[in-house]
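Enquirer: The following blocks contain the structures, represented as structure tokens.
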Structure P
Amino acid sequence: MISPLERATELCRMDMERVDACIHENLQSDIMMIPAIGHYIVNSGGKRLRPLLSLLIARLFDYSGDRHIPLSVVVEFIHTASLLHDDVVDSSDQRRGSPSANGVWGNQASVLVGDYLFSRAFQMMVADGDMAMLKLMSDVTNALAEGEVLQLSRTFHMEMTEAECLEVIERKTAVLFKAATEVGAHVSGESADVVADLADYGMCLGVAFQLMDDALDYLAEAEEAGKPVGHDLEEGKITLPLIHAMQRDAELRKRVEDIAERGCYEDGDREWVRERVTAQDGAGYAMQRARDYAERAKLRLPENSNSEIRLLLGELADFSAHRPF
């Protein structure tokens with residue numbers, strides 16, 4: 001059965017082709033490493049979900065202009081730059097099941113091309129000429145940077161609460177979903193209240209998406225998740241499935257404290273932790289919280305809009321909290 005994401009992609013196929021053309025046009029540089037790394041990471045199997053959201057929200061209000069195309073690319077460039085930096089910070093050599101850019105070209109090149117993508121995004125925003133968009137994207141970039149530092153400061157933070165976990169998710173992941181939906185509503189000329197509602201839709205959708213990602217780290221096979229299973233804890237990330245399970249399993253908490261002191265897994269740790277988290281339904285709890293956020297997202301969709309697109313956006317919210325990958 002075709003998924004809501006696949007239907008949305010097909011519905012926006014022509015606009016997505018324009019987005020792809022705009023991406024490749026704006027990755028051009030006579031410094032060959034820039035387009036090489038840029039194309040590698042942009043074409044590495046991502047779902048283009050953030051630009052797709054911008055396009056869908058514009059369709060929700062029957063927008064007929066062109067601004068949503070380059071502004072969708074701005075969102076994607078900021079996202080891609082953050083991925084390049086993420087993999088360096090996390091010392092990751094895999095991205096979506098393939099070698100990461102830093103695994104191929106090294107950390108220095110990945111950081112610098114990430115910087116280039118940030119700067120290119122800001123050039124495109126200046127070309128758009130809307131100060132409201134420039135403020136939105138500069139705020140988003142600042143929030144992303146704060147989210148990265150916040151997550152780093154909470155590496156192996158054994159006292160991490162659910163509220164603190166959600167704060168990291170909102171700042172580091174969901175804020176770009178919020179920006180994507182806000183772009184679509186803003187270029188359509190909607191009122192401030194409607195723009196705020198769609199921004200909330202994007203924020204809740206992004207939280208649901210990340211909570212599912214965190215759950216999959218304790219459930220999915222590596223090939224499905226696009227990364228080694230159990231990798232979050234290996235990187236020092238105390239995510240909601242683990243928080244929930246440790247609150248109910250003192251032996252698990254002690255084992256995680258030992259892993260934190262060593263800063264790495266030893267033989268058997270990965271599978272043992274997975275089994276204990278599963279026994280306490282840690283992933284199931286995170287998935288239920290994802291569904292709660294998906295329901296909140298659907299409540300923010302405006303009634304006075306394109307009914308077909310509104311229904312599809314609601315289905316995308318549900319999909320984000322039930323997706324198998």
Structure Q
Amino acid sequence: RADQKPLTGNCWLQQGKNGRCQVLYMPGMSREECCRSGRLGTSWTEEDVPNSTLFRWMIFNGGAPNCIPCKETCDNVDCGPGKKCKMNRRSKPRCVCAPDCSNITWKGPVCGSDGKTYRDECALLKSKCKGHPDLEVQYQGKCKKTCRDVMCPGSSTCVVDQTNNAYCVTCNRICPEVTSPDQYLCGNDGIVYASACHLRRATCLLGRSIGVAYEGKCIKAKSCDDIQCSAGKKCLWESKMGRGRCAVCMETCPESRSEEAVCASDNTTYPSECAMKQAACSLGVLLEVKHSGSCNFLCMSSLTEKKNETKRENKHLFNKEPTKINGNQ
């Protein structure tokens with residue numbers, strides 16, 4: 001019959017905030033087939049339209065009209081581990097992050113594998129759920145710039161990386177045999193490593209980052225002109241050691257706070273480590289963090305200390321018993 005509705009329509013992965021179906025999953029599907037997965041967000045449209053119309057809807061119209069969501073309530077919705085279904089303000093079912101934190105014994109801050117400090121492990125698990133699946137707890141307590149007071153779990157060892165952040169890593173005692181010179185890496189220490197595994201092992205045993213200067217064997221370079229960096233990297237010259245290393249150059253830096261200022265190896269204060277790296281890329285020279293805070297701060301501190309020392313010496317001199325002079329002289 002001409003007035004009979006089509007049995008098949010289009011299956012979509014989500015319904016947008018505008019109420020339209022978005023992200024086409026499969027055309028020519030019945031509603032029953034489309035909604036069988038029980039996945040929240042899956043929606044269906046009954047119009048059996050040509051591909052050109054689907055394309056126009058997706059590109060220009062913000063999705064398909066007459067969108068019918070498979071789920072109108074949280075009943076039988078499986079959000080997966082660490083998530084639960086909740087009705088939002090618009091009375092739509094939504095999967096939200098709700099990790100099970102009942103078994104967490106340590107209630108204090110933790111350092112994540114992304115180098116950020118989290119209020120507690122539960123806050124880290126929420127961040128992991130919200131799009132950082134590889135995020136793990138490295139160690140208990142705030143993230144540190146030194147391995148002092150860092151207690152790494154299990155058999156992992158504390159290592160300070162190139163950005164002066166402490167990480168817990170597991171040392172590989174055995175690395176697979178290297179069959180190709182393509183795996184060679186030149187370390188920032190001027191030593192050739194057979195592979196990334198060999199470099200990681202050396203880093204782990206040393207307890208601080210070595211880092212990759214560039215791919216391939218180390219060469220006796222006279223300047224950065226002799227060093228070929230891989231795509232997206234620029235050579236920075238380390239004049240003190242007479243060698244270069246390849247670095248990723250930051251195009252933009254986030255707005256920095258006053259406490260993020262660093263004193264660099266050129267004795268210049270930069271608003272942040274990112275700003276220092278930007279300057280290094282502009283100059284084509286290697287800059288490293290000497291210490292956190294302004295360069296003037298330590299200078300002023302040492303000057304103040306010297307002044308105090310001089311005052312103490314003078315006080316000592318003036319408090320001495322006066323020398324008696326023989327009246328016959």
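Every read-out reported here was derived from the displayed coordinates using simple, explicitly stated rules and does not represent laboratory data. In this text the structure is predicted, and so the values were computed from the model without any measurement. Cβ atoms are built from the backbone, for glycine too; each structure is taken alone.
Enquirer: From P, Q, which structure was volume of the Cα convex hull per residue in Å³ = 310 calculated on?
Expert: Computed on structure Q.
Enquirer: For the read-out semi-axes √(5λ) of the Cα gyration tensor in Å, for residues 23-198 alone, a value of 46, 26, 14 was computed from one structure; give its label from P, Q.
Expert: Q
Enquirer: To continue, here is another question. For structures P, Q, which has the highest computed value of relative contact order in percent (Cα under 8 Å, 6 or more apart)?
Expert: Biggest value here belongs to P.
Enquirer: Identify the structure, out of P, Q, from whose coordinates distance in nm of label points 7 Å out along Cα→Cβ at positions 63 and 255 was calculated to give 4.8.
Expert: The read-out was computed on structure P.
Enquirer: From which structure (P, Q) was helix-only ellipticity at 222 nm (-39500 (n - 2.57) for each DSSP H run of 4 or more, over all residues; to 500) calculated, if the value obtained is -6500?
Expert: Q
Enquirer: Moving on to the next point. Say we calculate distance in nm of label points 7 Å out along Cα→Cβ at positions 87 and 143 for every structure; which of P, Q gives the highest result?
Expert: With respect to distance in nm of label points 7 Å out along Cα→Cβ at positions 87 and 143, the highest-scoring structure among P, Q is Q.
Enquirer: Given 14.6 as the derived value for Kirkwood radius over Cα pairs in Å, for residues 111-190 alone, which of the supplied structures P, Q does it correspond to?
Expert: Label of the originating structure: Q.
Enquirer: One of P, Q was used to calculate mean count of other Cβ atoms within 10 Å over residues 175-182, giving 10.1; which?
Expert: Q
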